[in-house]
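What follows is a set of structures for review.
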Structure I
């Protein structure tokens, strides 16, 4: 369990660990990743054929079993 929660980077979590999402570290990690990608783009923009890369934003919630959605009352 420790490996899965602390070390395994999940593609469904934008390459974050469940622990980093749970403890609110995702935003800091993604800002750091964006800084690295922006620096790489500035150093060699021709390497990036689609323009400057953008790191996906942090997820706001992750569920194993999502809660039921309330019915639309309108």
Structure II
């Protein structure tokens, strides 16, 4: 309850105004976090030579076919 009183004093808003601002901030933070996909996290991991993802899992079959076609054309 002290945090709410601190926010009220600092911003000069009512209880409902402070709560609305807090909910909007929480929603925005949640949205920022949810835009990172598991593939983005995986791609950022340093797996060393040959360990990097070639495509997202949803496109794995298509990516394997394309890689094999490229390999055969050499």
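If distance in nm of label points 7 Å out along Cα→Cβ at positions 28 and 44 is computed to be 2.0, which of I, II is the source?
It traces back to II.
helix-only ellipticity at 222 nm (-39500 (n - 2.57) for each DSSP H run of 4 or more, over all residues; to 500) computed as -9500: which structure among I, II?
Answer by label: I.
Which of I, II yields 16.6, 54 for Rg and Dmax of the Cα atoms in Å, as computed?
Matching structure: I.
Computed from the coordinates by the stated procedures, all read-outs in this text should not be read as laboratory data. Computed from a predicted model, the values in this text were never measured in an experiment. Cβ atoms are built from the backbone, for glycine too; each structure is taken alone.
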